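Got some structures for you, see below.
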Structure P
């Protein structure tokens, strides 16, 4: 019922605007792109122009495959614009829709938040202290699998029939599959209903698998990082990178995902320097450990089973010590 109400409210905001601009978080993942495409379809079905903001200089390797496919899709590619282009074409009637985040510091172009009059927030992360100011509409479901799932539901309840092509539906399904680790975690009946809707609208599961393939070098780098892991307390796997080695944020997250598949691992944490020089901690769990709460103690956040934080002026050893302290606090003062 709530999804239906939000869907109709979003429709009204779209119809009252002269255009819709959609924006996810910095270095968008497959879910952010998939959800953005879903909002694009909501605008289309209500006869409004919509554009997706993407910084092509800051796209992760796994999403680049999808962007290459989008570039070959003449119409869809014309809907992707740079942050500078988005700022240039803003009007007083522009509706900004932020997907897959609710934190101003994480969006691709914070200036857009300052210059628009109405903002809609669609997110599946638990609300943190930092939040976009005065949004016109907020739809946050922390127990949803992904932002793509939320937006798919909103599409289903649009009064007018939605027409999607294979790439659009496939991109949204890929977003769901990435965030659920191929439907192995954070999945409920609504997740599969949304996936079924996308499949009925042309989503290609084989194409999703091709989009999610990785190269051998990436696999070897991830394995090297995982090999440095140890078990802390009762099922807490912690991998700490080397001081002279850095990795892309996506690879760090993938290492945490892989650790979670090991026997007796309840939660996984990977500490390493990112390619941009910042220290990153990626955290994952199967649900019985709330890694978001643990990451919030270190200044980060995220989701019940998927969270992270970044630190400055901190060594890897210092970060590991702080992480263990946060784990101890979460577990009641003991790591047993």
Structure Q
């Protein structure tokens, strides 16, 4: 099932009884699905232009006055560009500022200037910061409630456009979603990679590989007891799959937990290697970096030394980034 404009519809509905929630735009209002919010609540919408450092400082001041600012722009412009303001104006004073970052990882053809491939790594390192990531329509519909309940800053890796509905329950803070249980391999996935892992898992299971699959929506804190349980369930291999560099993101989170509990199985990190992206479609980049179902299946099968027949139709990837008439750029 595919949903469209999920965040656009949800934030208007969600904010109706929350007058303290205000939205700040970094000159990407149409591209971050907040035009309906601007129309519904014009007195609670502020356009700060292409001045993200200033926007972070504004947000800190507004939060000190009792408001809860929700900053909307592309992920790379919320983290990499204004990192010092994020640290000093928001994280250090532990203010309830919520950062909604779109186009995480390689979900844009805009190239390295627009691809936030290291954002989880950067924000995980900030004290007081909570880090969330959505993977489907149900996550998008519930992430604002989760973020709003956190008494401090929150960074959200948000999705836009046409989204699958993979789950029928809301996201919960620091709780992984249980998708499948097996004994050979445990796979942790996040964001857009979860849908690809679901497709890959079906092929692996048909080849006799028993798979435990968990979907991660909270990168920090990363303390759910079910994480350790899923790790210890794996007899042969633990795998992480993420739309992020393998350094500092989900792969690192799981590696840290494995070391803490003394897990005795190997870890395979599937993600963007230690390199920058490039200007190309999300579909092309997912294939190049092995983040699609074919690449995931091939990497796991090779690591296990198993022969797996990959169906021809497994090669199709459905990653839609177009969000409609309000989108003003081709990113």
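Only the coordinates and a few stated rules stand behind these numbers; no lab work does. Just so it is clear, the model here is predicted, and its values are computed rather than measured. Cβ atoms are built from the backbone, for glycine too; each structure is taken alone.
P, Q: which one has helix-only ellipticity at 222 nm (-39500 (n - 2.57) for each DSSP H run of 4 or more, over all residues; to 500), as calculated, at -13000?
It traces back to P.
Consider the structures P, Q: one of them gives 19.6, 57 for Rg and Dmax of the Cα atoms in Å as calculated from the coordinates. Say which.
The read-out was computed on structure P.
From P, Q, which structure was distance in nm of label points 7 Å out along Cα→Cβ at positions 56 and 208 = 2.8 calculated on?
Checking each candidate, the match is P.
Looking at FRET efficiency 1/(1 + (r/R0)^6) of positions 136 and 200 (r between Cβ atoms, R0 = 30 Å, to 0.05), point out which structure of P, Q has the largest value.
Q
Given that mean count of other Cβ atoms within 10 Å over residues 48-55, derived from a single structure, equals 17.1, which label among P, Q identifies that structure?
Q
Quick check on the output: 18 is relative contact order in percent (Cα under 8 Å, 6 or more apart), derived from one of P, Q. Which one produced it?
Checking each candidate, the match is Q.
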